[in-house]
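S.K.: Pasting the structures here.
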Structure 1
Amino acid sequence: MAATPSLPTVSTTMNYYLDAFHGGGDTVMRPGTVYNQLRRHDGHVVQVHDIRGHESQFNLDTHGFQLVQHRSVEDEFEDTEKVKQEVYAEIIELLKQVTGATKVLPFSHIVRRSAYWQAVKEAESKKSPEETMTGISAAMFAHVDQSYGGAYEVLRDNVSSSEAERLEKSRFGIINVWRPIRIPVPREPLGVCDARSVPNEDLVEMFAKLPDKGQFANASIRKGFGLWNIKYRPSHKWYYASGMRPEEVLMIKCFDSKMDGRAKRSPHGAFRIEGQDEKAPARESIEVRCLVFWEDQAAQ
């Protein structure tokens with residue numbers, strides 16, 4: 001599955017799952033903590049292809065991601081309640097329009113404002129790996145936010161038991177809607193991997209244990225959930241959109257109950273571009289995580 005030859009590329013090191021033989025092997029993550037910030041990874045050089053100018057060639061059901069134009073009513077995303085009231089409402093309408101979904105339920109959002117190097121420096125200064133971080137930086141490793149089982153956990157944590165039983169009988173999925181805040185992405189852009197290039201054998205199930213405080217504690221999930229880390233494979237096909245602007249959103253599919261050959265999940269992770277201005281401001285972004293339902297379609 002060769003990438004489109006006309007797409008320019010950048011070379012980078014992508015962080016993958018580190019197995020036990022090489023000093024890793026942990027299957028528990030602790031988002032928002034020192035432990036997670038300093039967790040070791042298996043770095044591999046990959047080529048990341050720039051879809052800028054070819055955005056229409058990539059879509060959620062084929063590749064697992066899609067870039068669309070969308071201007072938000074909000075600029076700063078600092079007021080949590082305003083985000084939940086106004087931003088969630090516009091994301092619901094956007095996802096319905098793009099995907100044809102009959103129901104959309106945003107269940108959490110994450111705002112990232114810390115520079116990655118600053119987060120690492122802060123983590124190294126802490127005394128305990130269980131301490132929470134003051135801010136959230138880019139996630140610099142390949143992952144999918146929910147495993148297949150984790151997607152059902154998220155569903156059951158956000159609706160009543162009877163409603164979950166009803167909704168599980170039709171198609172549902174989880175889609176993240178990601179955008180930069182205030183200015184175009186200055187550094188550490190978000191890479192997305194073509195779902196077709198990642199077989200299930202490359203998925204390593206982890207458990208995300210959520211902290212009691214901090215942004216991750218605000219998620220509508222009781223204790224935690226399953227997610228995927230990714231084992232390296234040379235045939236993975238990575239993409240990004242250079243210079244993403246606040247009036248653009250990148251939709252990333254984390255789960256789809258359909259088993260008809262369409263994209264089921266797209267691994268993603270931030271990465272560095274060699275030669276990028278290290279004095280550039282921190283990348284600020286918001287991602288709204290949504291349960292998406294197609295009640296007029298069969299579950300699988």
Structure 2
Amino acid sequence: MANTEIVGRALHYVLKIGNRGKNSYFFRDILGMKVLRHEEFTEGCDAQCNGPYDNRWSKTMIGYGPESSHFVIELTYNYGVKSYELGNDFGGITIKSKEILERARSQNYPISEEYGQYILTSPDGYKFFIIEEPQPEDADPVLSTTLHSSNLSASKQYWHELLNMQLVDEDSNVLTLSYGNNQASLKLKLLSEPINRAKAYGRIAFAVPLNVQPVIDTKIQAANGTILTPLITLDTPGKATVRVIILADPDGHEICFVDEEGFSELSKVEEDGERRLTKYIQKDPYQEKE
């Protein structure tokens with residue numbers, strides 16, 4: 001079983017946010033994403049989906065199309081936590097969309113440039129690299145997620161050889177990997193200093209068939225890798241149950257493998273997602289607005 005090839009589907013990246021009002025404006029009005037679903041929880045997640053917090057929290061999935069065909073962002077909000085210390089682990093998300101820049105310019109949202117790339121920074125400090133080309137209508141405009149690596153050889157061995165991600169491109173500074181065509185890729189960029197995940201660390205997620213999850217478990221154990229959360233079943237009130245296994249790569253980047261069967265049911269677009277997010281922002285007992 002351990003020799004079975006892992007074939008996955010890139011799903012989302014988790015960002016912890018401290019102010020849902022400001023982030024709602026950034027992701028909806030500047031980046032132009034849509035709320036796909038919004039979920040409220042009364043206590044912490046058994047797989048620490050909301051971080052090491054045992055409190056009320058919410059999850060908002062937001063992106064350019066259904067989770068069945070798009071790489072999206074999971075915005076995790078812990079009630080009462082207004083900000084998180086940023087580390088240097090997360091590089092950014094790359095999106096192809098000149099329309100984002102047009103909206104940002106028209107609304108005087110700050111745009112910076114770095115090495116010829118346009119950058120928008122979220123209210124919590126996360127970077128979004130914008131390619132000034134028309135946003136595709138028949139494909140996902142989210143192209144890649146960049147994470148930092150302290151050792152590209154170790155990263156390549158883990159992600160390519162152990163987790164079976166395809167090596168799309170490689171140079172002395174960046175590895176580009178993917179589980180298949182028409183998926184957002186993962187870029188691992190060399191950082192010439194130790195990786196510090198601080199408090200704002202995120203998590204990247206992939207879907208695999210239910211019968212592949214034990215394969216992942218076996219392979220990681222055989223390689224003496226880190227399993228943060230062994231195979232566990234998670235419930236979402238009123239929705240489908242999913243099974244996950246949470247790993248950490250050599251730099252501590254968290255990786256979630258969720259079963260495709262359960263996730264396909266869980267991740268259906270909610271018609272009232274936008275309205276529910278707005279409602280919970282308005283009734284939040286903690287200060288959310290200027």
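S.K.: Ranked on mean count of other Cβ atoms within 10 Å over residues 111-118, which label among 1, 2 comes first with the largest value?
M.R.: Going through 1, 2 one by one, mean count of other Cβ atoms within 10 Å over residues 111-118 is largest in 1.
S.K.: Given a computed value of 14.8 for mean count of other Cβ atoms within 10 Å over residues 23-30, which structure among 1, 2 does it belong to?
M.R.: Label of the source structure: 1.
S.K.: log10 I(q)/I(0) by the Debye sum over Cα atoms at q = 0.10, 0.15 Å⁻¹, for residues 135-254 alone was computed and gave -0.35, -0.79; which structure, 1, 2, did it come from?
M.R.: Source structure: 2.
S.K.: Where is distance in nm of label points 7 Å out along Cα→Cβ at positions 175 and 191 largest, in which of 1, 2?
M.R.: Comparing 1, 2, the top value of distance in nm of label points 7 Å out along Cα→Cβ at positions 175 and 191 belongs to 1.
S.K.: Now for a different question. If Cα extents along the principal axes in Å is computed to be 48, 47, 43, which of 1, 2 is the source?
M.R.: Source structure for this number: 1.
S.K.: For FRET efficiency 1/(1 + (r/R0)^6) of positions 7 and 127 (r between Cβ atoms, R0 = 35 Å, to 0.05), which of the structures 1, 2 scores highest?
M.R.: When FRET efficiency 1/(1 + (r/R0)^6) of positions 7 and 127 (r between Cβ atoms, R0 = 35 Å, to 0.05) is calculated for 1, 2, structure 2 comes out on top.
S.K.: For the read-out distance in nm of label points 7 Å out along Cα→Cβ at positions 103 and 239, a value of 2.2 was computed from one structure; give its label from 1, 2.
M.R.: 2
S.K.: Next question, about the same structure. Looking at structures 1, 2, which one was distance in nm of label points 7 Å out along Cα→Cβ at positions 87 and 271 calculated from, given that it came out as 2.6?
M.R.: The value was obtained from structure 1.
S.K.: I would also like to ask the following. Can you say which of 1, 2 returns 23 when relative contact order in percent (Cα under 8 Å, 6 or more apart) is computed?
M.R.: Derived from 2, not from the others.
The numbers here are math on the coordinates, done by the rules we state, and not lab data. As the structure is a computational prediction, the values presented were derived from the model and not from experiment. Cβ atoms are built from the backbone, for glycine too; each structure is taken alone.
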